[in-house]
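Right after this note come the structures.
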Structure I
Amino acid sequence: MVIEAGSEQTDQRRIRLGMVGGGQGAFIGAVHRIAARLDNHFELVAGALSSDPVRAKASAAELGIAADRAYGTFEEMAAAEAARADGIEAVAIVTPNHMHAPVARAFLKAGIHVICDKPLTTTVAEAKELVELVKATGKVFVLTHNYTGYPMIRQARAMIARGDLGDIRLVRAEYLQDWLTEPLEATGQKQAEWRTDPSRSGAGGCIGDIGTHAYNLACFVTGLELDALLAQLSTFVDGRRLDDDVQILLKWKGGAKGMLWASQVAVGNENGLTLRVYGTKGGLEWAQENPNLLWFTPYGQPKQQLTRGGAGALTDASRVTRIPSGHPEGYLEGFATIYAEAAQAIRAKQAGKTLDPAVILPTVEDGLAGLKFIDAAVSSSANHGTWVRIT
């Protein structure tokens, strides 16, 4: 089945897209570019691809961006593109965390829609400012929590919403990696260097990089709101300035309990994002490294394996499925779902129409929730593991 939000053919022109960050040596910029083009909704036409103007222009040339739309700074880009009749309609922000807020502010004020990598900012105060600016400008703001775009995550969300699990009692989220087991940042490796630098990453290391993904996924699937947490943030690698392991107890509003473990020093794990949810009537289990499967266990019955296109698949999953059941569909497609639905939101805004309620997008408010989560966890850990309310 082809995704409703992102078929290969569209009778609408592509949305003109710019990008800030994501130049030579970057990882996530390439992922965003693939995701933006996968369903044929966007065309990359401009960029300020590096804080180094020379590298920015060289990167743009490699991507086929016209020389007059290859900018040395994001400020220059926002002003110039806003003044063009054929200027960009949306910008993708794929910089280190500390630049998300200033870049987003510049483009929102220029009247340009924003698609921003997570976390939203490095501080709660900045996140609150962006929430208010988005409201004031009326622009679409999408946060790329890409795992929310997976078909079986949409399936899990729908099953919980319709009551298949009953009242939720337990939620456990994990995100385990091992790529920072050694001091990779000391070698000058770009991705490790900025992620372990508090001036660019913010107060959280592992918790901001991948812990927020696990937290966002738990909230997205269950519909629960966090009440309080107790966190232990650890730094196992000598000399590292930010946490590389996170272990948190969770209290959800309504009485459910939970745990979250995120680590970048868990040897043997590549990208082990998992979610387990248990209620009074059943349980669900999902693992990102095998994303096309969802395990459902009604209480007192055998465990059931649900797949994207198999028996029991809901329209919530099938509407964001591109290829037949049994064929791999994962990370890039999940990312592309966010871009495809962002395109729907932008086009609806441009046409003055109401957005299809089936479209689900991580918003600036979700970004604020993520920053409150990071802030509370850092505070809890700094105070020797005290319970901190989420306010």
Structure II
Amino acid sequence: MNAKTQTGKHSAAGQYLGYALQPVRLCFHLLNAPSGALVSLEHLDDVAVHLVGGEVVLEQSKSALKQNPISDWAADLWKSLANWLSFMAAGEIDPATSHFRLYVTPVKAGAFAIALNDAKTDADVEALVANLAKAHSKLKAAPACDADVQAFLNADAAHCAALVKNLAVISVDADPVDPIRAIFKPTVSPLIIDLVCERAIGAAKEAADRLIRAGKPAILDVDAFQAEQRAFVQKTNLPGLLSSFTKQPPVEAIEQLIADRPAFVRQLELIEVGDEACVRAVSDYLRTLADISIWGESGLIFEKNLSDWDDDLVGRYEHVSAEVHDIQAGHPATVRGRIVYRRCAQLQPPLDGRVVPGHFVHGSFNALAHGLRLGWHPDYQTLLEPAT
């Protein structure tokens, strides 16, 4: 098969394994929160952790790739504080049970942000507010965040103290996936840790999106999510198993490939397998190519593994084809072709001694049929020659 099998880094700046920042933080809290907790997305805040005792952790997450959202007069910093204070004033947040997190990545800093994070007593808060008012009065021009700074300075003193004393400004991660990697690191092979993280983030996002599409708040159960991830890791970590990290391809992609009639689809047409079988073949073919790419980039397989695998499948096909030719010689060519195809699809040989998903064997046979290294109809080479 023509497949890329170079080892490469999955994550890139700002992409976080292909996901935006909020789903990454949602996943982290689902994995890190204590038993019995719930985690919500875009419900009370960007992300919120609802603890068993009634306390809630409200988190605003900020990407700092292009600017510093916690510099002294950053709009993001003061907007977050002003919003929390307005929610308190409106009775939407209980100051007695709420904790506040401002999560910023990559690592940034600011004098006021440090002071806000470090203030833990009423005296600390009073000093911080006084220093802020003094610094604000010395500005030659009002900053863009002026209205939010004024809202902070003029807020109810009790609300302001509750906010600041329960606030943590967190900016320690160059990559927000790193805390998730740290959770999985003790139990997951380094070769697949990014794949496991990517799958966990995707599962968290998909679960939240499903609730939102149903018109429900995106509130997820921590225990259920952690149990699902444990089961996946236990299965994926088996040394003799190559686990798939791919999902069923979109219907549109399958239909388009069928309409394009590549060689392996034309091979199936020659033996008249039917529409349902053709759809499954295309789906398994696409998943197989995706698996090869992911495994190759992660260093789980190499070009030599694939070359040996292809040779092994071709050899198995030749044995099946010869047996069918001897035993089923009286049947029409299309029938013999379907028998060969179905018997090959049922085989489950290992790849380099490791068990592979069922769709991978089927998809690999279709990939070889696409390259005309094998064929189902006894006369496939002659019949396909004008179209190749």
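Derivation of every value follows stated rules applied to the coordinates shown; laboratory data play no part. From a predicted model like this one, the values you see are computed outputs, not experimental measurements. Cβ atoms are built from the backbone, for glycine too; each structure is taken alone.
Calculating FRET efficiency 1/(1 + (r/R0)^6) of positions 314 and 346 (r between Cβ atoms, R0 = 25 Å, to 0.05) for structures I, II picks out II as the one with the greatest value.
As an exercise: Cα Rg over 2.2 N^0.38 Å, for residues 138-281 alone, calculated from one structure in I, II, equals 1.75. Which structure is it? Among I, II, the structure yielding 1.75 for Cα Rg over 2.2 N^0.38 Å, for residues 138-281 alone is II.
15.9 is what came out when mean count of other Cβ atoms within 10 Å over residues 114-121 was calculated for one structure; which of I, II is it? Traced to structure II. Using the calculated result 0.80 for FRET efficiency 1/(1 + (r/R0)^6) of positions 58 and 194 (r between Cβ atoms, R0 = 25 Å, to 0.05), pick out the matching structure from I, II. The structure behind it is I.
For helix-only ellipticity at 222 nm (-39500 (n - 2.57) for each DSSP H run of 4 or more, over all residues; to 500), the calculated result is -10000, so let me know which of I, II that is. The value was obtained from structure I.
Among I, II, considering only FRET efficiency 1/(1 + (r/R0)^6) of positions 74 and 322 (r between Cβ atoms, R0 = 41 Å, to 0.05), which has the greatest calculated value?
Working: I: 0.80; II: 0.05.
Result for FRET efficiency 1/(1 + (r/R0)^6) of positions 74 and 322 (r between Cβ atoms, R0 = 41 Å, to 0.05) over I, II: largest is I.
Which of I, II yields 32, 27, 19 for semi-axes √(5λ) of the Cα gyration tensor in Å, as computed? Structure of origin is I.
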